1. Identify which of structures P, Q, R gives the largest calculated value of distance in nm of label points 7 Å out along Cα→Cβ at positions 58 and 242.
2. To which of P, Q, R does the computed value 45, 18, 15 (semi-axes √(5λ) of the Cα gyration tensor in Å) belong?
3. Of the structures labelled P, Q, R, which one yields 11.7, 35 when Rg and Dmax of the Cα atoms in Å, for residues 114-153 alone is computed from its coordinates?
4. Out of P, Q, R, which one gives 29 for relative contact order in percent (Cα under 8 Å, 6 or more apart) as computed from the coordinates?
5. Which structure, out of P, Q, R, was helix-only ellipticity at 222 nm (-39500 (n - 2.57) for each DSSP H run of 4 or more, over all residues; to 500) derived from, given a value of -25500?
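Where a number appears in this text, it was derived from the coordinates with a stated rule and is not lab data. All of these numbers come straight from a predicted model, not from anything done at the bench. Cβ atoms are built from the backbone, for glycine too; each structure is taken alone.
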Structure P
Amino acid sequence: MKGRAVGLRRKSSFSDTIYFATILFLFLPLFVLFTYSFNAAKGGTWAGLSLVWYEKLLFESPTLWRAVFNSAVIALGSATAATILGSLAAVGTSRYRFKGRGPIKALSSMPMVLPEIVVGVSLLVFFAGVGLKLGMLTIFIAHATFNLPFVFLLVDARLDEFDPSVIEAAHDLGADELQTLLRVILPMAAPGIASGFLTAVTLSLEDFVITFFVSGPGSTTLPLYIYSAIRFGVSPVINALSAVMVCGTIALVYPLRNFLKAFAARA
């Protein structure tokens, strides 16, 4: 027993070491970025603490804020559209049996496994074929398209978890299909729907490849802005913006996580 306990402690110590090394590997670049957002110098040499880049971010970066605004509008709009369509598709394929159900579920994951450059080129060819001018609308359609499979799979996985007898009980109590959908199915699927929405927002905010192909004049998003700025050297203002976004994300994650847990427990 004593030897077994020693073996378990060694395994636990090794696991803890791997865990902390992985966390360090993931978050050390963020720490460096956050630190250098307070560097007074523009280059890599440390020149003391300063808020100059945050001042430039707030008062001297209208083009950057326009790109941030475009990214936020596209991310929230496309994530909302993808969440509605993906959730309804997941409910339909989960609740009903129909011809072609299997192939439809298989095809729904195609945008996830295809290289983004293939998706971007195919969307560009499609928009050119239908005569749609490249701009914010084409970016919105493209982002909603490649976000939809992620929402579909997350909601579908959530729907597979709960007991279908709950739906039968709702019907026995006199609920019709619409009432069952609104009062039983959607509340039970809410954590999956919320996860799908947040995933879609994240994917939209960071996407570059597809956006590069389907964007037009006046529709520059944040990834496109940063890419264009690389040619002249990335300004530390980007570091400041990244630090603000990281802090904002951390501030939102924990309240949202607790809310989803409470909602799932109540559902």
Structure Q
Amino acid sequence: MNQQPDKERIEHELAAGGFPDVQVHSFSQLESTSVWLREQYMSGDATPDSFAKHLCVTDWQTAGIARRGRTWQTKPGNVTFSILSSTETAAKDMLGLSLVTGIGVADCLKRNAAINVQLKWPNDVLVKNTKLGGLLTEINSQMNRDSQSGVNQVLTGIGINFLHDSDVLNLGIGATSLESEGVTPDTQQRDGLVGKLAASVIGAHQQFFELGWGAFSERWESLDWLFNKEVMIHSQQSTEQGIARGVNEHGALLIERSGTTYPVYGGNVSIRPTA
């Protein structure tokens, strides 16, 4: 039977991290935490409540949103939650936000679980070259009806493998979990970590809105799993290959090919097999 995440424990950790105003919504089972927040609180019009922060968490997410419109399902007991917040920062200035989310997750896991992760551009969390979790960021612009000003809502979905899952490992895609890395697999530990992760990510986002990518560039360099690797970038139109050379000031992946370096803003990146 699914166990509803402990709302009070999550709120306690959020408050301890400096964010007592986040509204927490907890469910034992939900198709998607991001879809729930989108349906409940995202619209095209800015209102006085547009700057409210919300966190939706569930014990079992049955149809989570992955990249490129895909869905994914986790077993009960993992870390699956989404955060909705808002900013007056222009959308064009938030291209590196997904990377900042990953940095917030990485810093939290290092502080609270002694786990050192790396980040695969743009939104995978890795431990020892295997996937621990994934992130997804969506930006929705809201406009005031009486003026040209508005706010941007930021919807961030975070999924971390908390429990060991042989079914996932047997798929051969390379996966690990916090349990496999030594974290005690109980729900109180999980729920406390949800609050700490959310506080770390919200704090990282606020710093990014205030200071820009420059405040995170060195930290990204230390976490960048793709750096100097031969990669293939798959998009709907084509497949490109080259060598990953970090990211630029907008969070775009820099690819070197034939002596020229150029930015890539989207696509599915894989490591090129060595001959």
Structure R
Amino acid sequence: MWEYTELVQEHFLHPRNVGEIENPSGMGDVGSLACGDALKLTLKVENDIIVDAKFKTFGCASAIASSSALTEMIKGLHIDEAAKITNQDIADFLGGLPKEKMHCSVMGREALEAAIADYRGTVLPTAEGEIVCECFGVTDLEIIRAIKESNLRSIEEITNFTKAGGGCGKCEEKLRDILRATAGETFEIKAIAQKPQRMTALQKIKKIEEVLEREIKPGLRKDGGDIELIDVDGDFVMVSLRGACTSCAKSQTTLKQYVEKKLRELVLDTLIVEDANS
């Protein structure tokens, strides 16, 4: 059972501005009934001021509350000001949302952007992205944006914010590649993890340390090398590597790849290893 704030409950039980504006100045239609969440947002704009906003949504309590809150937030705003509203602004307006429901605030933000683009006669950049998650129709550009804006650090967080990966799971490897590439472009990479076989952060760190001590350090030390665990954050494992590995060189793999391969085999197959020295 999700824990909702009083504001979320209020907007769910007594949603504001339900309906559809006739001949709207702009309309945003996002999601789909097949995916379980859908939102249509219509705007009436006069002299670039949003004078009315209405919504129709199909979804959970968070989706209804987020849509209701959004319409209240944007009425009376200049279109340029409304365009600056983020999904976090919507969540904050409601006093917060469960992390597993953040995609509902993202859907509201996307509907607003689509409605504003419709009013302006422009095309959203995310509409040109490549579909990564076929179950929920999520593009690579939407995923990259979510990672950068919300500092996402795991596949689980990507799913919470975008729903990508929440269906059949076939896109998980693509999500991991996007996460690795995007995280590397924007902030210090540490480590990340998440898989059906759940373990706590402490359990994960302890298991990683055990594998390093038992399986990896002895071989490295024979070649005059060593490894130190620096940090673990989600699936990203930050280590400090020193020296070389003769067996790695012979197999034409880097030391970092060797460590990542071992940790994926013996700890969690979603782990990503990064060298603090590189």
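1. Sorting by distance in nm of label points 7 Å out along Cα→Cβ at positions 58 and 242 in descending order puts R first.
2. R
3. R
4. Answer for the origin of the read-out: P.
5. Structure of origin is P.
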